1. Assign the value 3.5, calculated as distance in nm of label points 7 Å out along Cα→Cβ at positions 21 and 93, to the correct structure from 1, 2.
2. Just checking, which of 1, 2 has the largest value of FRET efficiency 1/(1 + (r/R0)^6) of positions 69 and 261 (r between Cβ atoms, R0 = 41 Å, to 0.05)?
3. So distance in nm of label points 7 Å out along Cα→Cβ at positions 149 and 197, computed for just one structure, reads 4.4; which one of 1, 2 is that?
4. If you rank structures 1, 2 by relative contact order in percent (Cα under 8 Å, 6 or more apart), which sits at the top with the largest value?
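Please treat every number below as a calculation from the coordinates, not as lab data. Just so it is clear, the structure is predicted and the values come from calculations on it, not from any experiment. Cβ atoms are built from the backbone, for glycine too; each structure is taken alone.
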Structure 1
Amino acid sequence: MKKILFIVVAVFFVSVIPEIVSVRQGELLFDIKQPFILIANYFDVLRSGDIFSYVIRGNSRSLIEVFPRFFITSFLYLNISLFLGVFIGVLLGLLLSNYKTFKIRNTLSLIGFVPDFILIIILQILVIVLNNLIGFRLIKVATAGGSYAIILPLISMSLFPLIYMMNIVSGETFKIRGQSYVLYAKAKGLGDRYIFFKHILPGIFPLIIGEIPRLTGLIIANLFIVERLYNISGVTRLLFYVLGANGGLKYEIDFVQPHVVVNVLFGFVILYFLSYSLLSFFVKGVKKVVCND
């Protein structure tokens, strides 16, 4: 109950931040009363039954009609990237968990220090050069004309969870290999395969499961940059849309409608919990099969 209350308060707080601070005629102004007015407005709209309506060019439209399309797009990009990043990251972490491969792991880890938007721009430039060299468009640089860019956004979004999981799994695997019970198993002549499935993997899975909430939250933050730079019509684009920032969409909203902003932010919360639950369910299922739990 406390977590739900915290989430609701956090959503309302984020939605009113733009109204607390504003710039008028070069002056920075703070308006503490405005957030309370906006929150009261939200509940007034809720009571009126227009909570899922918004106005464009004087016409009332339903958010329910447009939200699923934006939501599904973000959901697919986010979850495919998350699954790829975690899966490949865990594999690399297991493979690069000894002294001989530390240099390779550290080299790959350097990618994680590159800011997201710079990495995306570098990838787009490389793809443009590649497309020019081969003489045709092999990979799309951005979404255009209803044709979605797929490969580059997935690479951009999966790199962080991949490197993150690689580092923590590699470190934990190295630590487990030095535990007394593993050394004892080796001394008894038990094979590497037995030790891997009976000792190493059971120690790795709790770590992976524990990191899923953090990874999901961070990749959703990454979603803002990815959808913007790759021109993807996802939930983050819808948020800019209802804030009055057109950003390439067909229509621009007439004015900022706080109840719509709050609803879209709740959409992010739903996206987070669905993605987190799906990956957790999958990893726990794999753990049950592999470790015979």
Structure 2
Amino acid sequence: RLTKISGGKPRVTSVTSIVKELNKTLNGDESAYYVVPDSRDMLTQLLFLYEISGGDGLSDWVSEDYSTSHITVDLKEYKAAESELDVGDARRMAEQCFPGAHISVIGVIAEYASMNQKLVKGELWSFLGSFVIIAFMLIIAFGSIRTGLIAMIPNVAPVLLTGGLMGFCGFPLDMLTMTVMPMILGMAVDDTIHFTNHVKYEMEQHEDYHTAIITSYKEIGRSMASSTLILCVMFLMYMFSPMSMLFRIGLLSIVGLGSALIADYTLTPILLFMAKPLGKEKTGKLPRN
């Protein structure tokens, strides 16, 4: 019953593993005898034989008076939400198999699963708080509520895309993947401020949104792409890790950073051109081709 928790493989270890191996050895190594004997007397003899033959591994699985047993379940992979459910399932199974016994679920996975859910909730609230603070800082940086809120719109897109990719690929929301979104938001805001400030500067020179945006593309567009490319190459190294959690962080970071750059190349100039939050254009301009 516990093999379902361990990913469908027999990765459950207890004192019965020693008993089965010893029973098989005493019966000519026939695989049919790799079972726990039905006879209580036979079981007692096997354990006694193991003790007098110098076996020192028995104390790892049972107490000296055989009142306490230790069962280890190895998981195929770690997923925070599933691991917390698995811990509950293991406890209920043990209570059904050993009614009246005191059951304790211990180990790194059990502690990490409980801690992870609390940390994720805390990080989620921190992310929402940072989102509000960044919007407030953009309003201060641009000196305009309208401009600050417009500048936040392109930064929402990469966060939503990254979250959608996590759901589509079935990536768990744990305390490691949760750190990707604030990081993407921070880097996306940096490019947005850089581009919007340059458009604002060009507007002061030309008083024309079209000219200001095109000039900004030519002057800082390449540097924005270069910095994003360098960061993506750095996170690409994570995808070669045998650890699935590091692979997920690398993939999500690359997708988030790439989509943030695309949003700053497309959404930001479109919003600036349509909303015109940086001031009015000069009148009497010649028509553009």
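1. 1
2. 1
3. The structure behind it is 1.
4. 1
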